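Read the figures in this text as sums done on the coordinates, not as results from a lab. Here the structure is a predicted model, which means the values were calculated and not measured. Cβ atoms are built from the backbone, for glycine too; each structure is taken alone.
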Structure 1
Amino acid sequence: MTGAARRRVWVQLGLVSVFIALTGWNNLAFHHVTADDAAIPWWTPLSRWLQGLGERWFGEGLGNFVVNPATYVVIPLLVLLLAGARPSTLGFGKGHRVGRALLICCVIPVTWFAYTLIVGQETIVRLLGRFASHFMQNGFLEEFLFRGLLQTRLRLIAGPGWALVVQALVFGVWHLGSGYTNTDHAGLLPAIAITIVQQSLLGLALGILFERTRNLLVPSVVHVALNSMG
């Protein structure tokens, strides 16, 4: 990689870091970790407007169906493309053995979903609703932000090993809001501990899937499936 290309990747990584920090702030606000009146100029008003738009379109409490796609994917993608990134390097390329990996990874989730339907624990309507909800709020959206953007930029600079580890740790810390919720707001250290144990390990596994397939389809499907099993 030439010096100019390397500088361009560093700029892209900086932009990705900004979006991860901003969406992480939204995550903290969503879980009521930050004060209600805490705001980031320009970003918070935009997020609140998108949230309101989503609730008008999809119903009360469903504003994330608009704000998350816009702030996790649409805006970062446009900015990265303007900064010189190519879609094929962001997880949208042909990939490697994507179909085979998808079949292997989906055996357990599909078996579980089939079992819940057979015993009457779930219905098709509720199950499809959960799939749609996780797809619109986190699954593919988080995979694009952390694997498609962060991991690929880190890989170009530091290699695949460091890229896997760093993106997984950042993915864990980014979920700090849910860590506070899962520990009943017991404090920063318990929240970080649970996010690293839960989310960073998940991020590492999804990162490995992305590294092996070089395509966002498999980690996105696995992400949605795992969230829907919860």
Structure 2
Amino acid sequence: MNDIVDALSAVRRETGHRRIPAGEGRTVVLRRTYNAPIGDVWDAITDADRINRWFLPISGDLRLGGSFRLKGNAQGEILHCDPPHLLKVSWYCGDDPAATDISEVEVRLSTGTGDVTDFELVHSAVVPEEQWAQYGPGATGVGWDLTLLGLGLHLRGGSIEEPDTWGETAEAREFMTRSSQAWGAAYAAAGATDAEVASAVGNTTGFYVPDLAAAQGGDAGH
């Protein structure tokens, strides 16, 4: 489990607010350093062939103003592209989203000390209050932790073996459980009460690792 612990501890997490076209948004922010040059990291997050290898199959016109679709996941438009430093896209699921369903994902890259890249991802979305009360930042944050794990493995020349079934392994369940707890800590740092944090962590863990939640007697929201 050392690789999992290392991957999770490498990420610094925050949650806050940001105004986006859809309205006043909640944010999840992930920052970490990758031991790879900035050009390589930029290529990994913008080249379709490479995205297919570490994230999800992607299609579309991957240029400024173009649109993209991630198989079985989100789609959107490329709003801003400043190689190799800034990529900003709209992000939504389904083919007929309401205005408040359209969120934004922004990735910023900068050169760190040595031949490394400082990576920052901010996902800003208008979240219904009842959904935020139930899950806090973890519902979105755990998914992005998984994404950053895949990118890190790819940049080191590796990948998750059998990704279609990896989510059922003990390693994956441990990763998602610890990620949920880490987002609970970020939620607490943003001012959430102990009860709010405990409920959000329990519900998020129950969503991502339902068998574990069942074994522990259900999620913290019930």
- Parent structure of the calculated result 0.10, given that FRET efficiency 1/(1 + (r/R0)^6) of positions 164 and 196 (r between Cβ atoms, R0 = 25 Å, to 0.05) is the read-out and 1, 2 the choices: 2
- Query: Given structures 1, 2, which gives the highest value for mean count of other Cβ atoms within 10 Å over residues 12-19?
  - Reply: 1
- Note on the structure: helix-only ellipticity at 222 nm (-39500 (n - 2.57) for each DSSP H run of 4 or more, over all residues; to 500), calculated, reads -12500; among 1, 2 the input was structure 2
- Note on the structure: Ranked by relative contact order in percent (Cα under 8 Å, 6 or more apart), the structure on top of 1, 2 with the greatest value is 1
- Message: Once distance in nm of label points 7 Å out along Cα→Cβ at positions 108 and 148 is calculated for all of 1, 2, which comes out largest?
- Response: 1
